[in-house]
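Listed next: structures, encoded as structure tokens.
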Structure 1
Amino acid sequence: MAVEENSSLEPAPGFQPLVPWPDRGRVFVGSRRVRLSDAEPGGRLRLDAVARYLQDVANDDVLEMKWGSPDHFWLVRRTVIQQLRPIPIEELVGLTTWSSGTASSSASRRTTLSGERGGVIEAESIWVHLSRELRPERFGGNFFEVYGPSAKGRRISTRLELTDLPASAGRVPWPLRRSDMDVLGHLNNASYWEAVEEAAVRKSLDLTAPFEAVLEFRQPIDLEDEVELLCSPETDGFRLAFTVSGSVRALAVLHR
């Protein structure tokens, strides 16, 4: 597939650099229309909807190349979302995605969300490839032939970077719903981002401005778990922890 010129903006100051568009290799393009269920009251595309779009376009890509279920499973390890310009309701969003790095049983995926009226969101996720027994499984077959060229030899790590919150962080219970679970019986990736959205509202942050959010997953959360959210203010942002019986299952940070 031919790669069109990248129409995204330069990263805002303070945002971590993301892998640029490739000049060779497989690039998959999809689209979504921002619907009522994707937007917050002001009409902005929410983070949990962005996460669903990222999952969907990644799934569409691997299914087309026969790297999707039921033969292969993927577990997200880390996601970075950078909103450079907000994407509003009813806008048609182009989703351009490609492999940006590989390891023996994991890969990173870059995605650009481009609204038809100028909205831009950049994202990068690290996914772990799992076997039917849900254990990390080395890539075989034609994976590196298909997804290697756009990665250009970049090697990735699944090492997590976010640190635990201080003991003084505020705590609130976070009840789970069965509709929050995925097909593996764990809390779906997009549901974590709902908590990030809620924390931003509680902190009165204006998410129509440029911002960067990072979410890292340590251990799954199941329906029967009693989850507490810990939140700690940061300069123009906050940090968030998802805990079960004192064990940190996931961490997030958002800053503008």
Structure 2
Amino acid sequence: MPDFQLRTIQTFQEIDQCIQLQRATWGLPDVDITPARLFVVAQWSGAPSIGAFDTSDRVVGFVHTLMARHEGTPAFYSHMLAVDESLRDTGIGYSLKLAQRDQALALNVPLVIWTFDPLQSRNAHFNLNKLGAVVRRYAVNFYGEQHASVFDAGIGSDRVFAEWWVGSRRVELALAGEPSPPDVSHDSIDIPGDFNSVKRTDHQQALIWRLQTREAFQSRLSRGLVVVGLERDIGSGISRYRLASAEATSDALR
């Protein structure tokens, strides 16, 4: 693991580094970049952005949080998390999420919410299996076409909402590396193990995956099912979401 330390983003120089990291990570045009003033507002509102700093005091990752409410419950909205490309899969992103959880617990905020592309199996594994989040909501073309990132071009910016009930038993078990108590599995949804490869080689097939999984998620979530995990089968090239009833996962929802 690289040598880094976590602390809140405070200076305008640090904020500028976060802005540059946004550009490098998502290829966003200036109109879609989260500007410096919103980092300042986040700091003022009580949920300052958290940065990962290397030994030369350079920002190599950050998580940006907004105050929110979800169904009447105080919440954090985790707007973005970025890590320098050369340092991904080194534990920095995970450490930033743990720091965000500590921040939420210290402020008695029970829930952190963020979105991710349901076709990205690596993100799903991280969010559901490693962090212990669950999914109950699907949004079609969440960022629209004009303001979608380069990664969504031509296939729609569909997203699911990760609900991270930071004080729940499910989350505690996930962070301890222990499996949650078995859920009563009610259904499943298949996705490609490497959707980015599909997009690079066959755009039409990528669009078919988007439309098929959109229908599958909408159908199952509308019946009250909850996405609770992801099984990854490297050999078959397919990953499989596990869904359970809300009753069976009530511990994860508070």
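At a glance:
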| item | result |
| --- | --- |
| Among 1, 2, structure where distance in nm of label points 7 Å out along Cα→Cβ at positions 36 and 52 as derived comes to 1.3 | 1 |
| Origin of the value 16, where relative contact order in percent (Cα under 8 Å, 6 or more apart) was derived from one of 1, 2 | 2 |
| For Cα extents along the principal axes in Å computed as 49, 44, 32, the structure of 1, 2 it came from | 1 |
| Read-out helix-only ellipticity at 222 nm (-39500 (n - 2.57) for each DSSP H run of 4 or more, over all residues; to 500), computed value -9500, structure in 1, 2 | 2 |
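Read-outs throughout are calculated quantities, based only on the coordinates presented, and are distinct from any laboratory measurement. Because the structure is a prediction, the values reported are computed rather than measured. Cβ atoms are built from the backbone, for glycine too; each structure is taken alone.
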